[in-house]
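Got some structures for you, see below.
The numbers here are math on the coordinates, done by the rules we state, and not lab data. All values derive from a computational prediction rather than experimental measurement.
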Structure 1
Amino acid sequence: MGREFGNLIRVRHIISYSLSPFEQRAFADYFTRSISNMLRRTQGSILRVVPPFIAFYFLYTWGNQEFENSKRKKPMDFEENK
């Protein structure tokens, strides 16, 4: 009379896999492979990430410098013409 709780309906064409939490290793090879993996991934993406950061840094500093210069009064405007 009815199905058990985990199998209340039958779903076709969907495959699901599960692994018991007791069979998983949450930190498997964490300390042995993590540093080398981090270095490999950093070397692989550094040429894509660093140039835009450098370009935007120079653009930001140039913009701030131009802004500060535009706030100054120009000495030529205050010289008396003789």
Structure 2
Amino acid sequence: MGRHFGDLAKIRHVITYSLSPFEQRAFPNYFSKGIPNVWRRFTSSVFKVAPPMICMYLTYTWGNHVHSEGKRKVAADYENEE
């Protein structure tokens, strides 16, 4: 009754290869190539990403500080009222 999920369509002239999960290694070259690659990619992009993030953080904290100062009441305005 009907087709199975893997056989929904026939595609001509396409060759697919697969490897059994039992034949694959889970973490090949993880410590010898993986960690140095992560460090290389991090150091190459940190100077592109960090300055805008620092600038936006400083702008955000400055804006919050100015906003909190603007919401405070000035005590000198209310000294003579009773």
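One of 1, 2 was used to calculate Cα extents along the principal axes in Å, giving 90, 47, 25; which?
Numbers: 1: 109, 40, 22; 2: 90, 47, 25.
Structure 2 accounts for this read-out.
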Here helix-only ellipticity at 222 nm (-39500 (n - 2.57) for each DSSP H run of 4 or more, over all residues; to 500) was calculated and came to -19000; which of the structures 1, 2 was it taken from? 1
